[in-house]
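Each in structure tokens, the structures are laid out below.
Any read-out appearing in this document is the output of simple, stated calculations on the displayed coordinates, not a laboratory observation. This is a predicted model, so every value here is computed, not measured.
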Structure I
Amino acid sequence: MAGQTTPASTVVTAGLANPDGPLFGLKLDREAALQHPRLSDFWAASDFVLEHDPLVRGHIYGS
């Protein structure tokens, strides 16, 4: 995001190149994702990866 000084995640409509199925599961549009009962679990997992995975941190912070 413009002006963002720290790593961030967002919810977007899932890609349409592949249909729902065993490999990709049920893909949600943004509105459905924002209402999903496990959204807080998604944010927790995203935050954990951004904060603790060395490969991701190196990519984001360049170190």
Structure II
Amino acid sequence: MTRNLGQIDRIARFVIGALLIVLAALGTIGVWGFVGAILVGTAFVNFCPIYRVLGLKTCQDC
């Protein structure tokens, strides 16, 4: 797995993912909000499989 996420992309994924998880846990947006766990996970591993399939990279030095 080569990394394909830039710093801004990682931060955005983490913040949005964490927000979705919190809102789902509070019952505000329903169970589908736990999809935020995928965003948080990809932010931690610095790799997005969908970006790889589409040939996208948001990092400057990879």
Seminar exercise, completed: With log10 I(q)/I(0) by the Debye sum over Cα atoms at q = 0.13, 0.22, 0.26 Å⁻¹ computed for every candidate in I, II, -0.49, -1.05, -1.11 is reproduced by structure I
For this session: Could you figure out which one of I, II the value 50 for relative contact order in percent (Cα under 8 Å, 6 or more apart) was computed from?
Result: II
Exercise. helix-only ellipticity at 222 nm (-39500 (n - 2.57) for each DSSP H run of 4 or more, over all residues; to 500) computed as -17500: which structure among I, II?
Worked result: II
